[in-house]
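The numbers here are math on the coordinates, done by the rules we state, and not lab data. The structure displayed is predicted, hence computed values, not measured ones. Cβ atoms are built from the backbone, for glycine too; each structure is taken alone.
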Structure 1
Amino acid sequence: GRQLTEMVCLVCHQLHGKGANVGPDLTGVGRSTLDALLANVINPNQLIGAGYENTVIETKDERSVSGRLVEETDSYVKLLAAGPREEVISKSDIQTRAITENSVMPEGLEQMGDKDFRDMIWFILNPPEDQRPLTAALRRELVGEAPDSVQRDYESISLWNPDWQVESSEKGNAPTIEPDWEDAKNVLVTHPFWHQRGAALLRKVNIPAQGKTFLRFKVASAPEGQWVLRVFADLKLVQRQSVSRQKGVWNMVEIDLTPFAGKEIPVRLENYAYDMKNDFGYWGAVKLITK
């Protein structure tokens, strides 16, 4: 966790005196609970603190420079970017200058491997320098949940489709396998972790160089529920759709992977939160088809 935090986070933030000052100091803000930390990490554009806006400058020699504005005089401006890296630009060289709606902090950290992501998040939540032993009571305080007594059969979950790795929060009976649900056999049930971190099915796929390749599957929501399906191929968002029961129980999905022919790519199917009230995702068989 420490190593990942230093590599990913402390190039912009400080934590207990270590790191850069591009973004806010994490020692005192943004990590009081797991929910607060995840909201800041995964959706950095949700709330951008005053003084931490991203400034983009286009120069007369067609360079594009961006970062946090840390100094301005009559003759130059200084931007600070990840690294940390300073850029000093003469005002006489500036063509355009704008403050964007996006944070200096990049998006997409939720696509880290699950173990790495958990290690990093838990280190930030409770580093040794906090001098707070991670007792069961402190863990519940940080997570904001009561102890979970539901027994889960992770062996069956891993065998649901051995080609796919399953990531899901433990909420209600999720993750689990329903042997017979809404006229379908062996249905996987998942639930998002938080508003900005969805449950996911992940695998690497070799796309044949010849022919057309499709990913076909069906998904459903709980009777009164709704969630958002997000599909990433080669780290690119290729489909986003709402999943509900407006047109029936099952939503049939087909993703064309032919544009990635001849490559091995990561694929991520995501049960993303709608409102975290009843966002359980139900997954039928997932098939890779080449014609």
Structure 2
Amino acid sequence: MMAVLADLAAWEDPHGAVASVLGEATSRLYVRQRTWLEAHAAEIFGTAEGLSRQQQIAFTTALATNHAHAQLLGLLRGGIEWSLTSGTELAVGWRGMRTPGQLIGDWITTMYLRSSIDRDHPLLDLFFEKSPLETRAEVLGHIGWSFMHAKLVDPEPLARAMRLWDERVEHVRRHPEEVGELADFYWWARSEKFPLEWWLSRLRAATELHPNLRTRGMLGERLAQAARTFPGLVLAIVRNIINAREDPEDFRNYDLMERAIPPTIAAALDSGDAEVADDARKLMNELGRSGFIDLEGRVNDLRKPDA
């Protein structure tokens, strides 16, 4: 490594191996050779004016192999700006589960959630303005996925995530053609970190805005549990998803049909709300006519004994 530091010209190897080493070592270099790294950051990771292939390899490897950190974000900022504005498919130095575009979004949103940058930071705006729709959806979904795997999420990151989601929903309301950005909200609902009524109301909004929102088999049990507290809200969510089917006899959503619908209808019928109960009865009859022939019996088995 010290030989590389002494002669950066040596990193122009045809395979990008040295560039990968520099990218992977970014955090260690920052701790042990901070002055040197800061002086050569543009040379290694590129600038907003452009990245060579070697710089792309170092840049993407740094994103993939180092934890997001405010100071490192500053060193990589030029490369991030160029990547987002140019639309160039970057040379990948370290292949993993996340694409360079997703990693850029992960880094920026992580810094926002940790309060290292504010909502008006140019990189956050740039990411949501320039990134492809699918990348934005993946990065938003990854926030929920990350929270799901965290033992504890502090109140401030949680609050910031909630504000960010609400902002993106408002963006979709203004630009309905970008509704795909909401596609991976099921991770937020599955995470068990957000207040129950909050994620239910946002899931309902997503099912109203997105014509074919998928739950990926993730939410059946969560919705069934939530129906005990908010039967009307869960019933509306389930109905929205059911109504989005192109074929009325499409029962491929096994998780929803088996785990969510019977307990949700049962809870709605027992809710004491005549309007909610009437809607539940209508849904049960509709699904029965569509082929869910044992639904009424299953619902009755789940109802309160005195119902």
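Mean count of other Cβ atoms within 10 Å over residues 94-101 computed as 11.8: which structure among 1, 2?
Values: 1: 11.8; 2: 15.8.
Checking each candidate, the match is 1.
Taking Rg/Rh (Cα atoms, Kirkwood Rh) as the quantity of interest, name the structure among 1, 2 where it is greatest. Walk me through the numbers before you get to the answer.
Working: 1: 1.03; 2: 1.11.
Looking at the calculated values, the largest one is 2.
Consider the structures 1, 2: one of them gives -1.04 for log10 I(q)/I(0) by the Debye sum over Cα atoms at q = 0.17 Å⁻¹, for residues 70-181 alone as calculated from the coordinates. Say which.
Values: 1: -1.04; 2: -0.86.
So the calculation was done on 1.
When you work out distance in nm of label points 7 Å out along Cα→Cβ at positions 118 and 142 for each of the structures 1, 2, which one comes out largest? Mind dumping the intermediate values first?
Values: 1: 1.3; 2: 2.6.
Across 1, 2, distance in nm of label points 7 Å out along Cα→Cβ at positions 118 and 142 peaks for 2.
Have a look at 1, 2 and say which one yields 5.9 for distance in nm of label points 7 Å out along Cα→Cβ at positions 38 and 238, as calculated.
Details: 1: 2.7; 2: 5.9.
So the calculation was done on 2.
Using relative contact order in percent (Cα under 8 Å, 6 or more apart) for the comparison, can you identify which of 1, 2 gives the largest number?
Numbers: 1: 15; 2: 10.
By relative contact order in percent (Cα under 8 Å, 6 or more apart), the leading structure of 1, 2 is 1.
Computing helix-only ellipticity at 222 nm (-39500 (n - 2.57) for each DSSP H run of 4 or more, over all residues; to 500) gives -4000 for which of 1, 2?
On the way: 1: -4000; 2: -19500.
This figure was derived from 1.
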